[in-house]
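Bear in mind these aren't lab numbers, they're just calculated from the coordinates by the rules spelled out. Since this is a predicted model, take the numbers as computed values, not measurements. Cβ atoms are built from the backbone, for glycine too; each structure is taken alone.
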Structure 1
Amino acid sequence: MPPAIISAQRVVYVPMDQARDWFLSLEDHPERYRFATHDGIQFVHGSFGEVGSRFKTRESFYFLKLALLFELFEVGETWFSFRLVSPSWAQVWGAFRMQALSSESISLYLEIGSFNQWGQFWLRFFPVAAAIRRQITREVVHVKTSMESGI
């Protein structure tokens, strides 16, 4: 996988197993991923811990609202990698990665990149990069808050 172009990170004060369980519970509790600029997720095939699972989202990037379809293509003990299926022109990938800091805290990362040069160009293009950076920062902050509150 090519290196990430845009990333967001936060320290989350929960044990690693609780953080992983939060992601794995998204099929049963998709509302956990709903916040101001994200309408949540809807699984159309499989669940969050399965390679090949697909889920839809509706996200707002400033004034633009997009319907997106993602597919998990790699799942590990401390990461979930997904690719944008639709729209597919940029071949965008993303990954949630978790790193244990202590028995009671993790570092949570959301990284975004592209498999091709065209997508990499757009992810570096200022207006696009700023919109995506803003969105994924909001996502990581939301996930942190949700994990820490047990919601």
Structure 2
Amino acid sequence: MKKIFLDANVVIDYLDSSSKDHFVAKDCLQIIRKHFGKPVVSPITFVITDFILGKFIKNKEWHKKQMQLVFSAFEMTDLKAGYMDAVFKTHFVDLEDGLQHQCALQAKAFVIITKNLKDYFDSEIPAVHPDDFVLRYKNIISFPGRK
């Protein structure tokens, strides 16, 4: 089954119901789960999400349980020290996105869904904005590699 990699910004929009992009992120995840299986994320996404959302949660045990529940619905990539060397050999200026890209490559994802398309100009995997993913899928426009 084709794997779809989600950048941290999409996961955070999905979890943050007050985000203006929450419903698009929710649509993305529903489409992925229905047609492609578990969405793929990196441990970096877990850390970013925990850091951002954890700042607003006073009950740390509840937060921990919620993070466990949420992230059990994702396939998690590996994160290896060698990925850093690979990041520095790319044109990625945003090093976090470069590391996300390395994780997506390792997972053999066929598309990366991100709101930061400009940061993925040098990506070996096609990067698609969440709005475009939902629009393309609903209009049955093929993605690269999709059959």
Highest-scoring structure on mean count of other Cβ atoms within 10 Å over residues 9-16 (candidates 1, 2) is 2
Ranked on distance in nm of label points 7 Å out along Cα→Cβ at positions 49 and 89, which label among 1, 2 comes first with the largest value? 1
Taking Cα Rg over 2.2 N^0.38 Å as the criterion, which structure among 1, 2 has the greatest value? 2
From which structure (1, 2) was helix-only ellipticity at 222 nm (-39500 (n - 2.57) for each DSSP H run of 4 or more, over all residues; to 500) calculated, if the value obtained is -15000? 2
If distance in nm of label points 7 Å out along Cα→Cβ at positions 81 and 105 comes out at 2.9 when worked out from the coordinates, which of 1, 2 was used? 1
